[in-house]
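Nothing in this text is a laboratory measurement; each read-out follows from the coordinates by a stated rule. None of these values were measured; they are calculated from a predicted model. Cβ atoms are built from the backbone, for glycine too; each structure is taken alone.
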Structure 1
Amino acid sequence: MSTMTEYTLELYKADRRTKEGRRLVAKQEFAESTKDYIEVVAEQKRQLGFIVEVHETWVTRKNLMGGREFREKYDTPYFCSPSSESYWSM
């Protein structure tokens with residue numbers, strides 16, 4: 001049995017006007033579910049013409065100053081994370 005985890009899907013459309021060649025259309029967050037279920041949902045979105053990236057919503061990082069582990073969202077900018085030196089040098 002797969003473990004239950006929170007996932008986020010980032011949906012993109014191809015767009016040659018941007019530097020990356022794609023533009024973000026939506027972010028969909030899912031409650032705790034299995035990896036298999038998320039892959040099925042992602043494949044359905046791909047069939048609709050989206051470029052899909054699957055991310056675990058929460059990641060575990062280590063605090064730079066105290067050494068304690070903490071959880072933060074996967075898309076937290078590096079300079080806003082207590083795991084970075086730039087966060088503590090302000």
Structure 2
Amino acid sequence: MSVTKKNIIKNINKESLISIKDGNTLLESFLLLIKKQAKANKVKLSGFGTFNFKKTPKRMGRNPKNYDSYIIPEINKFNFKPSNKIKEKIN
């Protein structure tokens with residue numbers, strides 16, 4: 001089962017006395033803050049992980065149907081690296 005924003009908001013609602021609407025606002029503002037801060041530098045949440053943007057290099061791609069080659073431009077990817085504590089809990 002994957003974790004969705006909807007599931008996170010429901011869990012926030014269950015665990016606290018915050019309404020679903022306020023939980024949605026809380027989650028959206030938190031994610032927006034993380035994204036804005038990660039553009040400038042790494043955002044590290046102790047015991048959870050690190051968020052940052054990685055630039056992928058320009059590379060060659062190929063259409064598997066007709067084998068036409070094209071250039072995939074470089075893009076910024078939002079990246080998350082979990083902390084060792086999170087990795088231990090998952091494994």
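Here helix-only ellipticity at 222 nm (-39500 (n - 2.57) for each DSSP H run of 4 or more, over all residues; to 500) has been calculated and equals -5000, so which of 1, 2 was it run on? Mind showing how you got there, number by number?
Numbers: 1: -5000; 2: -13500.
Clearly, the read-out refers to 1.
State the single structure among 1, 2 that was used to calculate semi-axes √(5λ) of the Cα gyration tensor in Å, giving 29, 21, 7. So the calculation was done on 1.
Where is distance in nm of label points 7 Å out along Cα→Cβ at positions 64 and 80 largest, in which of 1, 2?
Numbers: 1: 1.6; 2: 2.7.
By distance in nm of label points 7 Å out along Cα→Cβ at positions 64 and 80, the leading structure of 1, 2 is 2.
Calculating Cα Rg over 2.2 N^0.38 Å, for residues 24-71 alone for structures 1, 2 picks out 2 as the one with the greatest value.
When distance in nm of label points 7 Å out along Cα→Cβ at positions 16 and 40 is computed for each of 1, 2, the one that comes out at 2.4 is 2. Thinking of 1, 2, which structure, once relative contact order in percent (Cα under 8 Å, 6 or more apart) is computed, gives back 25? Here the read-out was taken from 1.
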